[in-house]
Structure P
Amino acid sequence: MPERRSSRTLRDVSHLFLSQSRPVRDEARRGTACIWLAVADRSMNRAHCAAGLAAAFARQGMRVSLLEVCGSLPTIGYYFGMESAGHLSPALDRAALVSGSWNGTVRYWFSASVSSFRGRVEEEPDRAAPRAIVAAFPYPRGRSAEPFLSALRELSAVLAGGGPPEDGSPDAIIVAGGAEGIGGTGACVAGMREAFPRAAGFFVADHSVRETVAFERIVLPDDLRRSWARRMPPADPWFDDLAAGLLQVVSLRRREAVSLAAKG
């Protein structure tokens, strides 16, 4: 991942990403990056991280489709300024699906049940702009993991252009874990790696977590929790750096895929 002080802006990287991804994806997926955020334990604020990442992509001209399977509060609706009746709905009715938009660049949906999204999400209409699909969810344990991840991949494929399910496979996976998730974080990383071996993998945690996992580690800023209570997407530069780094990694991996295909 890039250092925090970088001479290249996220706008530069997103433009580079759009141009470099064209040889690899078909027309429906030009310039589309699919990023999954899997949270391994309740000590991590899933909605806060998801809203911050989505806003970081949007600030620099990307269109964003954000899905959240919200097993606990708060939801992304809280950070995008929804009234209580909206952002608390999944806590009262697991089948409820709530949707909205933010600043004309982020469209979002959230529900406590992944099945509630089927037939009710749609792809981004503006295909000319570079796009980010962000899916945030608590990692399912045991036998429920496989059908859950399969359903989420189908939803991502719809947002990416309505292609086959494999088009919804994540380009990059972020596993977020806290001190309460020791042991469970490793299981989350292993499960995601087994399900999507081609995706780039990153592990996000604060300094207190010493667990060693197979994904590249990214340290959360110590002061990020201070913005948990604010009813707006966090604007810490850490999110901008994370978004830029993800786009760079996805671009490089796609270029490598093109090169290997040409040689083969």
Structure Q
Amino acid sequence: MIVRRIIFFTLVLSLCPFPALAGQPLAPSDSDTLWKSSGQYDQMACDPNGNFYLVKGPTLIKFSPSGDSLYSWSDPESGRISRVDAQNPFRIMVYHSDFNRIRLLNNRLAPLSPPTEVDELGIPNPLALCSSRQGGIWIFDGNELTIKYFDPHYQQALTSAPCSLGTQPTRGQMSLLERADRLYLHIPDQEILVFDLFGNLIRKLSLRAASLDVFESKLVMASDNRVILWKDAVTPALTLAEMSTQPVLQSLKCRNNLLIRLADRVLLLRAK
């Protein structure tokens, strides 16, 4: 019996990047909250160093891991910011859907180059975008329903086979993420498509989640008023955090902590 218990707890801890959260979900309290900001935010992102980024309209703000405001950037003429990818903190991708335009910023949120017009890449209807650790950009083409890779010089280098989707999504609804050797296409509250970095579909996951993040091949998802960690179909999902009433709009793994966006505030929660 003792051996079985030891094996059970070893398995539970190995599945969870926040070991202290493996047993009980984190119910936020003042002692759990490292940082918070009231108000509505449109998007958020984290980089591998633990810095996080909040978007409000056309403005992007960078915060340190402890929540100190570091830099801000805005280009009102390009409209609101629809997507931020900070996986490379020295080459942050910002997408403006109103003008179908990409900007690349350095770690101080200064532009690295003039804006790139996605229309000129031959994609007038991109449904999702993300940056690649190779320095290029992944784009999901809404007209062809294919994923295309553009190298750092914006030359098209790869195109996937057309994707079969259960519904016709609209711009801004979906998201793309590159993590390790996988690419994830997330259709909120419907499914997740997983590809290799050659654009080959590996599997489809029928998981209903409002947002998706990936940490060490495990999925961190906002689902109703909870943040859950999902490993595979045979392993029970773990609840990492649970809000009392409000739905979680977006959740990110930010180093060893959780960044959570609600309708009226953003919380950075401690992993005990």
Structure R
Amino acid sequence: MINSSNTTRPSVRLPVAQDNQEQGLLLETRIDNEGVTTYHSVTPDATGGAIEKIYDQHKRPIKIIKRCGRNRAETFLDPETGRRTRVAEVATMPDGNLISSDTIFHDSARSSQIVTIFRPHGLLVRIIERESRGATVVFQGQTDYDVNGTPASSVNQHVDPASGKLVHREQIHWMGEGLRAMTEHTYFDAAGHTVRYIKVIHNSAGGPFSEETQTFDPATGKLSRRELISFDMEGIPNSADLLLYDQQGQICKRRSTFFDAEGNPLFTRDSGAA
């Protein structure tokens, strides 16, 4: 676990250059345009790359950079505590695609990460977002992109931090940037049973065309209620059908409601079992 203590970290004494010449140590002192002084030590590592450690004007470590070929990793440190605050990485994958990862450590128990994969010419392949509480990933969202760089589908998963169990899964099929073709929501109870499923089909403008909601009996897992709503191009409901099911899975009641052009109910028709 990351140390979140607020105690002041003692200053770090930089190594003496002449004592480390045989190890390839390089020491530099830099002053930026605003007059801020930083100290840098660069040493080779076993992978053939180099590790650069950067210290502030008080000789406290603030950043560690590791370079190897086209790969680079930067770790940012809180100069007061020495705690990691951010890790940024860029690497080349075996298939030639590039992957970048940016992790923010908000405190000792919370972190967020964005992983981006893109082709050598810059088009997106995949974006993954994660939110963590301790060792538990409480949210993960992944969007995959077509070969032309437009979004194809997304899957978002929400986890209960206390139990670590999945409570909500959202899947989106895209027909263009910011335009949804279909959205599906699945909700789960504490035991992992599906309790509700919602599917929305969108029109060409991205608004809802139809929405279906299914409710399940958590004790039996059987469908108990089903509601279907259709919309016009302005998102105003045209009609709604409500179906109730008995323990045998048969329709026991049906209710149909029709709406006017402004979405106000015109009339409702009830019927028993089909």
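A few notes on this one:
- Computed 0.97 for Rg/Rh (Cα atoms, Kirkwood Rh), for residues 33-128 alone - originating structure among P, Q, R: Q
- Top of P, Q, R by relative contact order in percent (Cα under 8 Å, 6 or more apart), largest first: P
- Label whose coordinates, when distance in nm of label points 7 Å out along Cα→Cβ at positions 145 and 249 is calculated, return 1.9 (choices P, Q, R): P
No lab work stands behind these numbers, since they all come straight from the coordinates. The model shown is predicted, which means the values in this text are computed figures rather than measured ones. Cβ atoms are built from the backbone, for glycine too; each structure is taken alone.
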